[in-house]
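Once you scroll down, you'll see the structures, which are given as structure tokens.
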Structure I
Amino acid sequence: MNKKAIIGLIVGIIVIGIIAMVAVMIVLSQDKVSPEETIQNFMACIETKDYDKMYDLTDKTFDKDTFISRNKNIYEGIEAKDINIAVAKVSNNNGLTEVVYTQNMDTVAGNVNFVNTVNMIREDGYYKIKWNSNIIYPGLNETYKIRVSNQRAKRGSILDRNNNILAQDGIASQIGLVPGKIVAETKNEDIKKIAELLGLSTEYINNSLSASYVRDDTFVPIKTVTMEEKELKQKLLEIKGIKIIDSDERIYPYGEVTSHLLGYIQGINEEELENLKLDQYDEDSKIGKAGIEKTFEDKLRGIDGKEIYIVDENDSKKKVIATKEKNDGEDVKLTIDVNLQKNIYDKFYKDESATVIINPKTGEILAEVSTPTYNSNDFTLGMTGDKWNSLSQDENRPLYNRVLTDYAPGSSFKPITGAIGLTTNSFTKDEDFDKSGLKWQLDSSWGDFYISTLSTYNGIANLRNALIYSDNIYFAKAALKVGREKFVDNLDNLGFNKEIETDIGTVKSTYSNTGEIASEIELANTGYGQAELLVNPLHMAMIYSAFTNNGNMLNTYIEYDENKEVTYYKKDAISQEAANAIEDGLVQVIENPNGTGYSAKTDGLTLAGKTGTAEVKSSKDDKSGTEIGWFNCFTADRNSNKQFLIVSVVENVQNKGGSHYVVSKVKKIIDEM
């Protein structure tokens, strides 16, 4: 063989080798995605909701829209996630590649685990899934469907201390109209009458009837009312076209009496659902929005049950895939006495007021009333735009829970100043502060500023007389004797400027806008309950509890527990000597005919209490300011079977007699307890 032939042969061999290598590389490249990886990639698309890519991994024998629709509806309907595939076996059979695998995934009804088989074909070196509905779940053919049913869990009831039901899941009456049954000749007159009976506008009813979905035989809901409104329903049923059906709703039997206390539930919103999606809420869930319903949401709420199952063409159940049992919510029993709650509401419902009553031995909250108020049923049964506007735009703010806010305390704060003075040994209970007439100033450095008081009195200016006659000058001097640093430290010790954890929630009580008392004048004004001082009513009750508990300041609570041990927010919050002296003085405020709370004196019951009228002005020259009236009182007899500590605040009492207006109302409450 000549040299040229040898070279040609070598080149040919090299070319053939290169071609062979390229061919091998192409084959290897085409087999890079194995059958195992193909099924893994297919299932991974479910969680990313990439149904187009899923379709591309199939042999495309199914219509694309049908494929995407079926997979999307089923997988998203059951809320499939955390899908894991474990391939058990790969084999070739009659030109097909058969893959046996175990699939595990979480769903709305819990974990689903099954063994399945998928066949694949090779196209252009790639594995393509021969898709059918069995891949979604074994035994699912093309005419069967997968459904999810929801078994709604019952929300726990709310009970008072005597087991009276304050809130429960119950049946309400849904009022509606059937258009085809309405008498055409009297339609306008009938709709006007319905609107008047239900407190709706005729425009609202007509708009409901004009909705696009409405047909002659459609039931058009317009308002839901409680089952107890029998007279109203009877009047409505006299009108042609009216239909009333039962509806599952959250019911609040005491309406306005307990609304601020209990709050209400409504449908969950997007933000809440995003925050709570891991806690088994869904878009149909209802959730506590305010009050006890919100505070005890985790206990009251039930966990809905779910069932995933297969149905045939006739909607008959063929197989249950997964079941999650429903879990009803727990009942919550409160320390509240609803009869006492109603007693308070009946006395104050026309006022802008806040009243709390606690048991001074245990810290149980017996009542909590804010007026004016709303009706929780309006929120759960459905509220029209007109009703919402009337509530939200009412200048008396019925949606505002006044128990949770703070107020200038006026003279109701004086016992606290006295207690701090005695506890810090800044003065004694019998020390004479010297009378100063109706106005007083420390020295000429105060310029034209004076502390004034309303009346003079006989006897020395000691603690007892200062409480009886509510002497502003005495308590201004008392605060100055304590001094700014010790006064502030002791207020902090009592919980001022701190978030106090309670079951009903409160704002912080504060003694200034800046967190400090800046001057002697401000300290003197704070001493008798003015300046920038603000106190929350429940916090005030906690502080007053120290006067009848040897100086120990109670924690309060609202969930009933017969065996609960008494706990204290602050033990030795004030000295025992201070507590005894203050209680003695407050008894005289009620028992002494000259005491500012004498009109609350009750035969057979020894009370201790303090009135307070706080002026709220934008400046000292303000002539149009308002007044806030307080009356705080408690049972001073440890052996009495009537143990209570009441704090009541009323706004705008300047033309009603100041704090005496509050005393008269509280006296009526006590008489009926």
Structure II
Amino acid sequence: MRIDWGVEMKQSLKVAIHQGKEYVATNILFITFIVTSLINAMLVRQVTIGNFFAVKPMLADLVVILVLGAFAYCFKPKHRFPYFFAVSSLLTLICIINAIYFKNYVSFASISLLRTLTQLGGYTDAVVENILEVKDFMYLWQLFGLVFIHLQLRKKEYYEKVESIELPKIRFLNTIVVTLILLGLFISLLTGTDISRLSKQWNREYVVQEFGIYVYQFNDLVTCVRTQLNSMFGYDEAAKNFRDFYANVSEEPTTRNEYTDLFKGKNVLVIHAESIQNFLISDDFLDGKPASFNGIEVTPNLNRLAKEGIYFSNFYAQESAGTSSDTEFTFNTSLMPSTSGTVFMNYFDRDYVTTPKLLKEMGYYTFSMHANNPTAWNRSVVHPNLGYDHFYAYKNAYTIDETIGLGLSDKSFFRQSTEIIKDIASEHENWYGLLIMLTNHTPFSDINRYAEENDWQYEVNYKYEKVNEETGEKEEVVAPYMEDWKLGNYVKSAHYADEAIGEFMEELDEAGILENTVVIIYGDHDSKLSAKQYNRYYNYDPELDRVKDCSKEECIVMDEYNEALIRGVPFIIWSKDIVGTKYNREVKKVMGMIDAQPTLGNMFGFYNKYALGHDIFSTENNVIVFPTGNWMTDNIYYNSARDNYRQINPEAEISREEIEKYITYSDRLISVSNAIITYDLIKKIGENPENELLEETNVGETA
């Protein structure tokens, strides 16, 4: 018998097409769920990291969606809509939260951070104004689409027809088989780096880039659970890594330099300058010039202090989700922020070696001051554990007589703090104090209300002279520039904060406090403003009132690297004793918040053997490691998610071997810091002399 293969193929094709049409016709809600969920996942990647059509994350997200969708077949057709709507709501919420979070923190949200939502009390305006936008909720179209399809199907008695012909178990199994095939295809595309970074979950941008938003979020849940289990079961491995890392670290400082003991015995005032960025003082994009509008500097007082003191102009915060609290922690301990949750909320009860504790051992009285609610970021609990003898906060220590933004204005805060500091200075020979500023906290817009009510102003428009074509005479023209822009409000707020610092320094000087006091100022983190804001700031054309087209005109391109580099913050050490001396200088070497404690320790005569940073004056090739896994040296800025870099020093020779060395070092640094925080290793091992060191490794050799 002869077989006509052409006829057979046509017949098979007809059957396949018929079965396909039947499948689509009887799985409309399922297909709607799959397609809408996948499109939302692609959209959130597009608005965050910009890889809309990338195959790997699309496959990964599709696998998750199919698995979730398959369980709908456990319900009768008429009962599937509530299931699909509930799951779609969850996935939509994941997209919305991550889109908003990435816009503010340039990272993706973690379930372990949900505890920090309690910190939004008093920060609601900042969230609504600075973070939430209508476009952030575009993902809700999935739910509306699902409801619309469901109502149309119900009108046509669709669910009853499907129930009469469907074999749900077969469809469930078929869906799982297709899912496994896609999973196998996805796994075949993975590299060892992909699997390692998924397991660690440190570099969230990389995980979303390669695995998609849904895989990232569910893996984050697993990581959070695993972190809790690790605190019970992962101790041995963490303890070994801890011992190995610190095996060859001396109990006492081994290096000396010209700054050693420079300030030993002096009092210390640390100013935690909220959201102050370095471009206001020294802008590398503008040849190191300070920011100014119409010839008036934004931060004249900080500029003066930077010129008179030791100014670290290439300094970066290393905060994660804990923002200000992360910086407080890193500044005081020389440890990295936690990559799971925040130290102030999740790991506040550990034993850390801190600057206040070390100074207390030297006879110092230690205190902290903040005009916000003491429970914000759990400070009322954390500050005593960090070693502060007293925490002056909010209504317990301050009269709320003038408010801007989130609370008491900086000028009033400093004015009232001066009186408290006078009393402290009269009672204690040596003291160390931290003052946490508040006015320059996002969303920055309340400065406009303050300006109107107090006849205060700082204009962020653009004034220039232009020849009048009719009269031929020059006249002043005003272009709006940064007025009514978030960065414009930020500049105004920063100018106010700078005035407050200037007045504070004058009050301290009049009281005689500055005669034996070192003032330390650091920016806790950047302003969290978008590249769009910076693009207008740098590339504004006043005559046409527009932003230049960088594809056609010469301008400063705010790509991912320039946006990262501009987020540097100031670090200033000022004392009357060093003004005009050899110590009065600008330090251009790259430096992170993690290096602050060792650098200050060398100057004031204290030492923390568990510090992960370095005394900046005793290290040649410093590296800044960020919680994302990105890192920076004097020569390059490395993006861990993309495994590429921007060369900062054009004369440097960059080798792949050097890059791999720093990649290994950054991973190790983050891992050891997390181990210390999670397992309280300084207390459990560091203070236990009976624990023998397992392997000799020099912590500083890689850096």
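Bear in mind these aren't lab numbers, they're just calculated from the coordinates by the rules spelled out. Quantities reported herein were computed from a predicted structural model and do not represent experimental measurements. Cβ atoms are built from the backbone, for glycine too; each structure is taken alone.
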If mean count of other Cβ atoms within 10 Å over residues 165-172 computes to 19.6, which of I, II did it come from?
I
Suppose FRET efficiency 1/(1 + (r/R0)^6) of positions 373 and 421 (r between Cβ atoms, R0 = 25 Å, to 0.05) works out to 0.70; of I, II, which structure was it derived from?
II
From I, II, which structure was distance in nm of label points 7 Å out along Cα→Cβ at positions 493 and 653 = 3.0 calculated on?
I
When Cα Rg over 2.2 N^0.38 Å is calculated for each of the structures I, II, which structure yields the highest value?
I
As an exercise: relative contact order in percent (Cα under 8 Å, 6 or more apart), calculated from one structure in I, II, equals 11. Which structure is it?
I
Out of I, II, which structure matches 10.5 when distance in nm of label points 7 Å out along Cα→Cβ at positions 61 and 477 is calculated?
I
Highest-scoring structure on Cα Rg over 2.2 N^0.38 Å, for residues 285-588 alone (candidates I, II) is I
For distance in nm of label points 7 Å out along Cα→Cβ at positions 109 and 645 computed as 3.5, the structure of I, II it came from:
II
Which of I, II yields -14500 for helix-only ellipticity at 222 nm (-39500 (n - 2.57) for each DSSP H run of 4 or more, over all residues; to 500), as computed?
II
Between I, II, which one scores greatest on mean count of other Cβ atoms within 10 Å over residues 309-316?
II
